[in-house]
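Quick heads-up: structures coming right below.
Since every read-out is calculated from the coordinates, none of them should be taken as a lab result. Please read all numbers here as calculations on a predicted model, not as lab measurements. Cβ atoms are built from the backbone, for glycine too; each structure is taken alone.
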Structure I
Amino acid sequence: MSQNEENMQSSEEKLLHLQALIEQDNQALVCEFLSHQIDSEIALLLESFPPYNREKIWQCVPEDIRGEVLVEVNEEVRTSLMSEMQSAEVSELTKDLAAQDIAEILDTVHDSVKEEVIGNLDESTREYVQTLHAYEEDAVGRYMDPETVNVKEDVTLETVQRFIRIKHLLDEQTQEVMVTDKDNRLTGSLSLVDLVKQNQDALVSEFMHQSVTLLDEMNIHDAAAILRSKGLHFAPVINGCNLLVGQLNIEDIMEITREDSDNTLMSMSGVSDDVELFAPIMTSAKSRGIWLGINLATAFLAAYVIGQFEAVLSQVVALAVLMPVVASMGGIAGSQTLTIVIRGLAMGQIGGNNRWWLFNKEVWVGFMNGLVWALVVGLIAHLWFNDLMISIVITLAILINMTIANMAGIAVPLVLKKMDIDPALSGAVILTTVTDVVGFMSFLGLATLLILT
């Protein structure tokens, strides 16, 4: 297969091709194939194989991009690949990486190895890495790029251009340079467009503008929401004294957003967000088993509620047939609201007085949908069992359950968020319990009142 053909392959085709090469047990062909892939493609391939095959693939990763590949793979895969690495090998892998990437890689090695590798770095890189490691795990400072391009406001645009060219400071992502005073306090930003097109004898201060700044101690998820909402490609990062300490780039925001989305999806299914696809059997079983146990407890609670209405169920068999419909309709309605609200919380769109407006909206949405579908189900039940009272009972029960389900769909994640509990992790379990209990209680309770009495 030619290099051009390999470049045109989709991710799935590359995966299937690499699987076939590994099955042939031909290391030379595996190495040849990987030599034509970029670091992000190799990282995806590594994540797509069980652990016992990763070492074979890793041995064929070109040495000049091994560091970049380790940065691209998820933390679990990186940890497994680096578990036996000594400091000399880690130093070799990180020698051409940026401080951000070195700091990320060193988070997965033993402390003794980390100290040796940091000690072998050049002075400026070592200082940058130690600065990043000094921040809390979820702080902006942990994710920022400490290597910034900044100039003074009292120099000419021509001087700035000459300085940038001599120092080779810009890359393809850079759109602005930051402006600081003599004490390195941020005073503004200068766009590259103005730097190039304006009168080169003009001072930087004539064209610099104020930019959105982020505090280094700010939570990274809050910072990501700010940059997304304003459509920014980067933002300067300052400390409490207004000193420029780095910048947060769009690449970092995209990675954080993807991780948040992955974590939310995993958590809503009751799966720990730190368990990868090809994790060991026992690890995966333990992660999922905890939430299956919690779900079982809530299921017994719903069963207990049903048990309190044994008399009506024994006399009216049709109720047992229709009972799952009530819980199902409520569960779907609540899940729709829960998903929308959790996404809104993740995007920073919900807060302040818009929560009450949203609550009212969801109550009315639940009531209107509940009314429509309750009438539909009631009509079907009447045609099925030819019993007016059963039709009335299920109509009212679905209306009640779908309305309350929508209320719970917004109230549960907001309350959990207030309690500093991840709504994506436990919201679905709580919501299911609410819709089951309310659905069964309203349906069987109404049947007891209207049919047995």
Structure II
Amino acid sequence: MSDSSTSVELTNSLRALLDRLSPGDRLPSSRELVQQYRVSPVTVARAIAVLAAEGAVVTRPGSGTYVAPRARPENDVVDTAWQTVALTDRAVDTQPIAETPSPLPEGAIRLDGGYVHASLQPTRALSAALARAARRPDAWDRAPAGGLPALRAVFAGIAGGGATPDDVLITAGGQSALSIAFRAIAAPGSPVLVESPGYPGALAAARAAGLRPVPVPLDADGLRPDLLADAFAMTGARLLYCQPTFHNPTGTVLAPERRRQVLDVARASGAFVIEDDFARHLGHGGPVPRPLMADDRDGAVVYLTSLTKPAAPSLRIGALVARGPVMERMRAIRLVDDFFVSRPLQEAALEMLSSPSWERHVRTLGTALRERCGRLAAALNREIPGASVTPPAGGLHLWLRLPAGWDDSALVDAARNHGVAVSAGLRYHATEPPAAHLRLSFAATPDHAELTEGARRLGEVLRGR
């Protein structure tokens, strides 16, 4: 009889033995198996190896071979009801930022996107930068917890206000930066003032940190300082989150005279200001206001920016810039969270930002966004009489006020069924909205024709009400 057939016979015999044993029981030793089945030690070793590969046994060097835990049947239903008690009531609300639960109908037009279309991304430059970064001898070494010094220096220059590389913390994109900042600055249960409407991702991150978002209204010139002062006084808040430049979703830019007022109100209240400058590289060709941080002399501003929106969704590189003890607190949270951001990705981002191709990309992108914005705004004004659309000077979205009597959530469902995806304005409010709106992206479609067609389909839905 060959060694292989003997090994198969022993394996089958041991399977029968396992059926009579319980998980955790110890099998006879190799010497005992040799004597009992009259086979060689090599045959025993082969049989045990086969059973171990199947997951039927677990070998523990120096201890022996044991029956592995039984695998659950594929159709066995796991009872996880106990987790409801263990988890208590600390649910995390992801509804404002969750992706569409079901696939869009074939041929649907995406006016609900939050990133630029692949045709607008610097894909070739990104690929080349990543390839160069990966070839560096230390590409896969551990990165400093705060980020690569050279990359921190670039972001310090973007923030301005005399920020240094030591004032910068590299993060895994803007959303990660938001989570770190909220948890570092405010204790669970605290109020945080937010623009209304405002960015849903910030609302979700604040609530996940246990904070209570308190809305402060905007107008055409941005956040209202008078209402901001009232909100600080009424709530005792010590934190304001805002997007002063090309605000999401409205595209508003905080007026020059208000920028100093917002800082003065926050300073008088002993509060921090998280300045989310996500759209720093999304201007449509005109001048882009300097960050609030550039005029902050008290260390009140915690500046946040990211490369994700102007580059590509998976370039998860952002930065927090702050001065004083708050930066030490944020560094500690980042260290506990995940130690550091992927070094190759940081190296690639540095390659991109240091290359002349980055400035060319930003200029080209700005021109493309301006043209797309104008095209969609004109189509909406043509297709939806009575709609109020004001094209922004930067960003990725239009904020469409709907005619009186419309329910934006119902309209989203109706538009989806008609082949165009849009975002309900309700998602952008911490409390009840004063009017119905839609947020429409002009950056997520492949071309101008789809923007025009999307507006036409949306108009059909409104007219067919």
Discussion item. Tell me which structure, out of I, II, gives 11.4 once mean count of other Cβ atoms within 10 Å over residues 137-144 is calculated.
Written reply: II
Item to complete: Using relative contact order in percent (Cα under 8 Å, 6 or more apart), single out the structure from I, II with the greatest value.
Response: II
Worksheet item: Can you say which of I, II returns 57 when percent of Cα pairs over 25 Å apart, for residues 233-360 alone is computed?
Response: I
Worksheet item: From which structure (I, II) was distance in nm of label points 7 Å out along Cα→Cβ at positions 177 and 337 calculated, if the value obtained is 1.1?
Response: II
Fill in: When mean count of other Cβ atoms within 10 Å over residues 153-160 is computed for each of I, II, the largest belongs to
II
Response to the item:
Value -21000 of helix-only ellipticity at 222 nm (-39500 (n - 2.57) for each DSSP H run of 4 or more, over all residues; to 500) was derived from the coordinates of, among I, II, structure I
